[in-house]
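S.K.: Next up, some structures in structure tokens.
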Structure I
Amino acid sequence: MLSVKIPQFQQSLQIYYFENVENSTEIRTKLLSGQDSHNFAFVNPDVIFSKEQLLSACYRALLDYNSGKIRTRSIHSEIIFCLGSSGNIVDSLTRFGIKEDGNRLIILKVIEKEEDVEYTIDEIVKGDNKDLDDALLRENVDFKQMQKAYKFQPSLSNSAREDFKETDWSLLLRKTVDLIQLRGC
């Protein structure tokens, strides 16, 4: 688990990364039914290649949340919405939210107050909890899905991953973070 406290906000974040998830369908069904026990942002890691990409969306969502300008029903769905580059909520939730057949999952929890930490993530997700790092995310990113989500030109291919240099990843990250932060401007 990665804990993050962004200085200008009261809230803090907890970020989990799971592999070999066996119950994505069950989680998605409960999430869509609005169960309080699933008050998390469940993110599809196939389109995430950096912690900075995630934190950028979290920052944008917290900024909107604290100024009373969120466009979705909760801070957690707002994080998923903020991962997208368009103003289409359904599109962002579809591309960046939990997949029914996914076996990997990133889970974000916004903690309002420290005493709010009364949940056990292992009771919700059946899978292997791993440390989240950029190398792991980059290894598993699906360039085709990412291309579709962010409309990058020229198109990226999964076979190009081996040819990517650190400068290529940095440029891709800059473009992605810029798209997240400038959405709707």
Structure II
Amino acid sequence: MMRAFLLIASGLLMVPTVPAAAHKLIDAGETVTVAKSDLTVVPAIDWNRINERPGKEAERWTLDGELLNDVLFFAEVEDGDAIFREVDKRNSPLPRFSGNMLLIDLPDFLNSSMRIAKGHQTFSVDSVAPTTFLGQPGVSVSFSTVGNDDIRRRGRAVATIIDGELFMMTFEAPTIYFFERDLPHFEQLVASARLS
């Protein structure tokens, strides 16, 4: 009887399990389609893609874990869609993207979305500047946050609206060490972004 128990127990230990937010290695130099869209990037270093999507038209990448360096891709977000999955639709509904939004509306849209979806205690826009993203006029937003974990983070977002659809990439990391270390890697991803 004990032998049968040990055989069953050892067999259970060998059953592969998949964590809820499994990662997939994204190799450097590989052209990668992101957010189930026509948006592609070519990373210069290896990244980890988190399988659990933060939204319908979204994807998350990280180097060391999403709390340490969090890159979000939002692509082909249509009129009436939120960029994140609803957290508490009844009490704190996420703002919806409007195809009629102007680029200057995007920092406030990002602020509201991040506060609700990521539970930021504070979100402040530090600067907004015009940029070119995906060959189109866009906006670059630098921001600072404090999360529910009381860690101060800095972030950068670039966005554009093409044919009434939102395309945006964001990067967020702790102010100490990770932001400065990983910002050039995010900027490289942004520079490599193309529509196929």
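Every read-out reported here was derived from the displayed coordinates using simple, explicitly stated rules and does not represent laboratory data. Worth saying up front: this structure is predicted, and the values here are computed from it rather than measured. Cβ atoms are built from the backbone, for glycine too; each structure is taken alone.
S.K.: Of the structures labelled I, II, which one yields 1.8 when distance in nm of label points 7 Å out along Cα→Cβ at positions 62 and 94 is computed from its coordinates?
M.R.: Working: I: 3.1; II: 1.8.
Working through the options, I get structure II.
S.K.: Kindly point out which one of I, II the value 9, 39, 38, 13, 1 was derived from, the read-out being P(r) over Cα pairs in 10 Å bins from 0, in percent.
M.R.: I
S.K.: Assign the value 19, calculated as relative contact order in percent (Cα under 8 Å, 6 or more apart), to the correct structure from I, II.
M.R.: Values: I: 36; II: 19.
Clearly, the read-out refers to II.
S.K.: Here's a follow-up. Using helix-only ellipticity at 222 nm (-39500 (n - 2.57) for each DSSP H run of 4 or more, over all residues; to 500) as the calculated read-out, with -12500 as its value, let me know the right label among I, II. Before the final figure, lay out each step's value.
M.R.: Numbers: I: -12500; II: -6500.
Label of the originating structure: I.
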